[in-house]
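J.: Alright, structures below, take your time with them.
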Structure I
Amino acid sequence: MNNISKTDWEALAAMTDEEINYSEIAPLTTAFFERARLWRPQPKVTLKLQVDADIIEWFQNASDNWETQVQAALRFYVESHKAYQGN
């Protein structure tokens, strides 16, 4: 995996909620919750799909979990176009 976290997870896990600095996190607004959507897992379908080699190579180099990342990219595309089309 190329994206190695620099977070000290053990130190973070040992902290209480009061010790964690949340000051840089913007509060969630009512508008955020009005637009929020609950994602439920959908049944998966196996298919054979031809994709440009450089696209698959990019996803494979970006993440060990590249198939899930491709799924997320496709999900984002579909949902954004649904919103644009009014579906």
Structure II
Amino acid sequence: MKKILVVCGNGLGSSFIVEMNVKQILAELGMEAEVSHTDLTTSKTEQADYYLGSEDIVNSLDDGTRNVIKLNNLMDKQELRTAIETNIEEA
């Protein structure tokens, strides 16, 4: 099963909301994945298949080996749905 890690600067409110939205969208699309959230610092040591982050932290997330998905607006559910449909492949 694929793992999706939602990352924000502090790893609290916004990433938790996005995590819940990702889970809802995956269910609507009939896709399965393990989804969790964390802060930027912790994300550097966590392994995931996909890392979701806002455009202001995506450069810190991308080390050249990670599959990073940039979101312009973390709270835009349509943008999130499009990002999932476009970038996330089922195992």
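Any read-out appearing in this document is the output of simple, stated calculations on the displayed coordinates, not a laboratory observation. Fair warning: this is a prediction, and the values are worked out from it, not measured in the lab. Cβ atoms are built from the backbone, for glycine too; each structure is taken alone.
J.: helix-only ellipticity at 222 nm (-39500 (n - 2.57) for each DSSP H run of 4 or more, over all residues; to 500) computed as -11000: which structure among I, II? Display every interim value, and only then the final one.
T.: Values: I: -14500; II: -11000.
This value belongs to structure II.
J.: Another question about this same structure. Rank structures I, II by distance in nm of label points 7 Å out along Cα→Cβ at positions 37 and 61 and report only the one at the top, that is, the highest. Display every interim value, and only then the final one.
T.: Values: I: 3.1; II: 1.3.
Evaluating distance in nm of label points 7 Å out along Cα→Cβ at positions 37 and 61 on every structure, the highest lands on I.
J.: Assign the value 15.6, calculated as mean count of other Cβ atoms within 10 Å over residues 53-60, to the correct structure from I, II.
T.: On the way: I: 11.5; II: 15.6.
Going through each structure in turn, the value belongs to II.
J.: Have a look at I, II and say which one yields 2.9 for distance in nm of label points 7 Å out along Cα→Cβ at positions 21 and 45, as calculated. Please report the intermediate quantities before stating the final value.
T.: On the way: I: 4.9; II: 2.9.
Of the structures listed, the value fits II.
J.: Can you say which of I, II returns 201 when volume of the Cα convex hull per residue in Å³ is computed? Show your work: numbers first, answer last.
T.: Numbers: I: 201; II: 82.
Working through the options, I get structure I.
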